[in-house]
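Asks: Following this line, the structures themselves.
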Structure 1
Amino acid sequence: MGSTDQAKAKLEGVIYQLYPPSFKDSNGDGWGDLGGMLAQVEYLAELGISAVWIGPICDSPMEDNGYDIRDYYKIHDAYGTMEQLEELIAKLHEHDIKLMMDLVLNHTSDEHSWFEQSRSSKTNPYRDYYIWQPPSSNGEPPNNWRSFSEDSAWEWEEETGEYYLHIFDKKQPDLNWENKKMREELYTMINFWLDKGVDGFRLDAINMISKHPDFPDAPDDARHPKGQQFYKNGPKIHEFLQELHEATFGRVPGTLTLGEAPTVTMDEVILYTAPERKELDMVLQMEMIRIGKDYGHPWKNDPHWSPELLKESIVRWYKNVFGKGAYALYLNTHDHPRMIGTLFGDVSEIGGAEGKALNVAAAKAIGTFLHTLPGTPIVYQGEELGMPNADYDHPDQYRDKGTLSAYHRRIQAGESEKEILASFHARSRDGARSPMHWTGGEYAGFSEVEPWIPMSPQGKEFNAEAERSDPHSVFHHYRRLIQFRRESPILTKGDLDMLPIEEEWILAYTRTYEQETWLIILNFSDQPQTCLIDAKWSFVWEEGECLISHPKADVLTHSVFSKKEDPIKVDLLPYQSLVYRKR
């Protein structure tokens, strides 16, 4: 098998994202751990995923839930032991599931031994492992770059009289990738994990490792965070990634690499992921999950968004990237609120049987949408159960430092707590970090004690125990979709054609490969909708097979799909998803 074929084969399954502190607690301390992951391997195997991406588990002071690594070679005590990780890898491999680690190569914790030595003196051998700069001529930071917390990206060190760069929190100093010895130490560490049997890596903030060497000021009208055009996709990024691949991933055929690369253009995605360039296998397509959010103003939604933007995004990425480079699609993650409330509006407030039915339909529509698009799907834990976002009703229930910092800043600016909490419901990442629902019991079977972050006030009825026993549940809907991805090349290789539908909240598109065509129709509205489809598509349901219809309804009868009509009228229930196949 050639290198291009190997790369394509790695991208044809479904990845499951597991957020370690919130997945499953096995030792009664309220914190998820490796023991909990081991206990649920059968669950992951039943779901049918091809790889599991686990969030960072290396030793850390946990200022940013593990994205501040103190020791790359050690498992954080709260997660368990190296022996448990080795057991987890072996058990996953028994079920033909790859394990991907979350690896942070842009920065470390300020408690990492390298940084402790780097900050001790200007002549220390580790000084150049990080990015230090003298003050500007007026004694201020070297430039006006801002961190993701909206503060200065530079922190003053009195002892040595210089600033160090931190694109993230001040306790997460950026590594200096210009230093060859530092890079070689990172490569040795990565090979250590590959030798342990790790199958791949999700590489955090990987497009930020190359900075502009002159550290220029950003223009005053630069978008949040100011300066990002000088520390993302920098001048040596591809040189660094090709060297990284050659020294590590390229040694072990089949190693899967997924890059987090915020704000990359489609042309840049091709450069990062074209197999012949030997950099990354794929990057996260972050445009779709950002639709509806105003990233110039971190706590506001975009009032101008519409489903039409979603359609346009899908088509642009298909036309410009699919088949040239590779990308992973996701609608839920540990860094964003769960998508049901964002994409469809808050169905959880309706309550009762009606609210549950709408939540189930919306969750199934999201799953159908994600798994029938070009690109590699990523399912975030709980998404396969239809778990709603955790909309906490008090600021003390939040744990994320950025959220809490924003709360205090906005209170001081005179905003009301009600207004602030409403924006947190829409934008805080803690809403997706509430613990996994395993049962309907106390703490939802996540732990026997109060968890590190409160349980979601909503949606306890959406839990693994109940859904695994219900063949019509969201869980089994996802199982079927994942099976389609594994068995049907049309979903991994097929052409996409977005059909012209006038109704704003309806998406209709086809996937075609060789002699097979699938037609997908989705109602993204909580109201019944009618759409008109060109009669040329009547052959799909007249000669084809209905693979998915939720909710069940007369929509499947020929009284609705009539070849006598041109165009064909299709009546859809709220959040209905339909998939037809014709061979």
Structure 2
Amino acid sequence: MAEIKKPTKKKQKRHTYIFVVGGVMSGVGKGVASSSIAMLLQSRGLTVTAIKIDPYINVDAGTMNPTEHGEVFVLQNGLETDQDMGNYERFLNVDIPGINYMTTGSIYQDVIKKERNLDYGGNNVEVVPHIPEEVIRRIKAAATTANADVTIIEIGGTVGEYQNILFLEAVRMMKTEAPDSVAVVMVSYLPVPSSIGEMKTKPTQTAARTLNSAGVFADFILARGPVALDKKRKEKIARFCNVRAEHVISAPDVKSVYDVPLNFEKDDLSSRICEVLNIKDVKRSNLNAWRNFVKRSKDGKDIVKIAVVGKYFNSGDFILSDVYISVLEAIKYSAYSVHLKPEIHYLSSVAFSDKKTLKQLKQYDGILIPGGFGTTGIDGKLNVIEYARKNGIPYFGICYGMQLAVLEYAKNVGKFKNASTTEIDSSADHLVIDVMHDQKEKIANGDMGGTMRLGEYKASLKKGSLVARTYGALEISERHRHRYEVNPDYVERLTEKGLVFSGTSPDRKLMEIMELPSEVHPFFVGVQFHPEFHARPLAPHPLFTAFIKASYENKK
């Protein structure tokens, strides 16, 4: 009689976790450090995903002013998130799901919702342990969804802040539960005061002790600073922060964030992390494609000058480029891919409200107007668009930049008297840009958070159009973030005036792309979506590449 074999149980995948926290001050580069660690582990054949925890009461990043918080990055499912999620997608070259982003507000919202649904069985619901437990549940769910060997979790803010203490409690709980599966990386800053001329470790020592007071101990310290860490300070940090000397990693300032993972690997960081997490049988890291990208970024044969005209650049005496970071990086990737060096100039749209200032635009090879909201700087943007159109300067308009290009054309070519957009003047005679039908009730009810047209949508392209040739396809899928659209009542009239709507929603109700024919203008394209969210270092976006090529032709 044949032996009956019992079915073998499928071995459950072992998930490991790396928490990245900040010490001393904000802005030390936790997002880039997290992205770099993730990419290095991915290069060794591991499946990696990344999570961002923001310590804000905001439920998502959509209602935050860009000058306060930087760019709002939209995920494939439409969730409005912190710009670090964009870093993760760009470094890992993958789409990150919505479960990988959480805020204090979203955590509390879910816990309260569960309490209202009696999911806690009538027990008292308390800040501890229920908030950290919900954080842990989400982290593990994200790891399972991605089937990840390693999950990187970046905790926003700086150790010692009241806002992120509950997230550190979640780290402590997970480390206690599975000490061999959890590692902690602290990214700390080591200043070199000009009056002293010596790198100081005391702030990092204090940060390490503050972290310890929450019951969490760093396995690695990434020592950020203006210069590389020397042996003496590395040993000092190891001694007073209770980490091994080889786990203190030098992270000096570099010209490009894309050098960061290569610098980390000089200290064999990915191998040391695998050792701490007991991850065995991993491949040797393969960074050839990344090294080639970094090399191209430094070997441009010629310069292409791009003017990015936005409303959010100025903040007192400072320029905030982070509000458009995905756009700026997308420009770079495309320029590098054709062996050009991009020279990007940040111009405030307010400065062009007076047409006398437009002459300075002659020095630029291409002009890009990114997305935005509100009335500030609108006259300046319309003047810039008119100048680019009339003078044959390659123009690329994104979201609001597309809507305003349509409006400018309606006003100056279509001769629609008193034409405007509902966002600027709802009483205008010709509302060429109007509120999307399904958004009107939301605006009337003040329902503004997370209610725009958000996330990935398909579009159909016109055969033979510039954009169809650029994509090499007649159907595309891109990410959106808008409430307003080209008013369908004006599409036919604008088309009769020479404007080409070369991309529409599959049902042809929404105008997704506008362009001018090549015999009229070398490159004049506006898109309702945000192509920058799909641009990656190793996979530049075709529209940005076409814009860069046209700009370089204009230069020549």
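Rule-based calculations on the coordinates, nothing more; no lab input. Worth saying up front: this structure is predicted, and the values here are computed from it rather than measured. Cβ atoms are built from the backbone, for glycine too; each structure is taken alone.
Asks: One of 1, 2 was used to calculate FRET efficiency 1/(1 + (r/R0)^6) of positions 75 and 139 (r between Cβ atoms, R0 = 35 Å, to 0.05), giving 1.00; which?
Replies: Numbers: 1: 0.25; 2: 1.00.
Traced to structure 2.
Asks: Here Rg and Dmax of the Cα atoms in Å was calculated and came to 25.5, 97; which of the structures 1, 2 was it taken from?
Replies: Clearly, the read-out refers to 2.
Asks: Continuing with this model, one more query. Thinking of 1, 2, which structure, once mean count of other Cβ atoms within 10 Å over residues 171-178 is computed, gives back 21.5?
Replies: Numbers: 1: 21.5; 2: 16.8.
Comparing all candidates, it corresponds to 1.
Asks: To which of 1, 2 does the computed value -8500 (helix-only ellipticity at 222 nm (-39500 (n - 2.57) for each DSSP H run of 4 or more, over all residues; to 500)) belong?
Replies: Working: 1: -8500; 2: -10500.
Here the read-out was taken from 1.
Asks: Assuming 19.2 is mean projected area of the Cα convex hull in nm², for residues 259-546 alone as calculated from a single structure, say which of 1, 2 it is.
Replies: 2
Asks: Of the structures 1, 2, report the one carrying the highest value of FRET efficiency 1/(1 + (r/R0)^6) of positions 267 and 387 (r between Cβ atoms, R0 = 41 Å, to 0.05). The partial results should precede the final answer.
Replies: Numbers: 1: 0.70; 2: 0.25.
When FRET efficiency 1/(1 + (r/R0)^6) of positions 267 and 387 (r between Cβ atoms, R0 = 41 Å, to 0.05) is calculated for 1, 2, structure 1 comes out on top.
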